[in-house]
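Every read-out reported here was derived from the displayed coordinates using simple, explicitly stated rules and does not represent laboratory data. Small disclaimer: the values here were computed from a predicted structure and weren't measured. Cβ atoms are built from the backbone, for glycine too; each structure is taken alone.
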Structure P
């Protein structure tokens, strides 16, 4: 019987592990991937984490894990298959067997929807980004493209227009899906051009993004659009399958939990990108991990 099982070892899970271990909790971290760090491992450079400007994302994820290792945190590379509330404890079924703990922190993160076009994976972190607030500063004075038509895509385009020379918003439909107030703000920006009824066929470049091949959905014509960055904003999905039907989630699948990270299931906490909140950044994930661990420790007492 563990005091705490943390599912996921991105910034939120590792932060929870550090705080939990320092509080004297008997804890275990489950990670399905060969390496800890989560999405930060695929980030070319992180420039907005306090005190670590220009940090390589892979190095940051590695340092987070090393901190937990130094404290003697126990890790197990396994996939959590199900989670059951047993009242005074939680039962976690994994592909390696069953585990039991007084409390569980869900820190499984979220995954960005991909365009799934040639060049996307190769250039991820080298001009292809899924977070304008994370990476926008690297494209100051440059021409970029945002792909999508919902609120996030519009917000990204507005944000990037403040510092980029030119922003193209590429949307496959004839009209945008985002809130009208965002559409009106976007329409007032002189350096934003909306390309309706277009889809990205391929992202071009060797070591960095140099452009995209665009297909006109109506004519089928393919053309080259030179850009230095491509911001993909076609959706994000929280990895909350383990708690669907167990903990309360919103319409998009995010777990409902307050700043203490407590869900409506006693002893179950949610930290990081799985939790409903306005900003999903490394710094907020780390903060969630700390809060969740403190809450779990209080529950164990």
Structure Q
């Protein structure tokens, strides 16, 4: 069996037991507990970001000192973290109720609402096709099951290959996240970029003799829509490279991001709400950091 196949079939337990992964989890746990993490960038001017700049005290210069300060500065769809979090909880409840009730029309309508909230209205086309072909609920449930295997079960992501029946992209990662009963992060271009940045800072601080970044920490990056914003933390000068996501690798790294952040939250002993709620806070911090890395 090829190494790549072994890599894709690694269980949650085996992946988190990897020494390099375990060290990164400890690093992330420290950040969750309030450890320093400084980052800054310029918000690109224009109508699209005018409300964000106004929310940022009228300044296009954004910066954070740690994950908590990034969460506190969260801004999306004209609102801050608490308003958006309440909106996501409402959408999650509606989606789960519609799926559990076997109501494909209500599932479709809720998924379209999620697209609108997430700024990905084009994603509604694929969802509508699934609805018209009468397999929307089944495909969502089966894809989510594949993305959330039991701790000691090897994941089966064959359905996310190019010819597979499942879809994952900026739209669907939001839907799976809101449908999931287990911790599941929205793995979009900004979150992916931030995870790559965290890995890079962690690895450059600890590596010896210019050791290459191990494959187990090479989060894939995704293309973003913001002009002049860097959404990939690759650093050729220091031998660090993050590949662009394909369907199957997006699925793999979304799953691994879930595992890593859930474990880091556990090690941090984070208080205040359940793990899913706490993961949403980490996700919001990563989303803000990942605007440009």
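One of P, Q was used to calculate mean projected area of the Cα convex hull in nm², for residues 123-210 alone, giving 5.3; which?
Value 5.3 for mean projected area of the Cα convex hull in nm², for residues 123-210 alone corresponds to P out of P, Q.
Using distance in nm of label points 7 Å out along Cα→Cβ at positions 139 and 171 for the comparison, can you identify which of P, Q gives the largest number? Provide the component values of the computation, followed by the final result.
Values: P: 1.7; Q: 0.9.
Looking at the calculated values, the largest one is P.
Of structures P, Q, which gives 26 when relative contact order in percent (Cα under 8 Å, 6 or more apart) is computed from the coordinates?
Q
Cα extents along the principal axes in Å, for residues 11-146 alone computed as 48, 46, 22: which structure among P, Q?
Values: P: 56, 34, 23; Q: 48, 46, 22.
That value comes from structure Q.
Out of P, Q, choose the structure whose coordinates give distance in nm of label points 7 Å out along Cα→Cβ at positions 155 and 251 equal to 1.0 when calculated.
Q
Taking -7000 as the value of helix-only ellipticity at 222 nm (-39500 (n - 2.57) for each DSSP H run of 4 or more, over all residues; to 500) derived from one of the structures shown (P, Q), identify that structure.
So the calculation was done on P.
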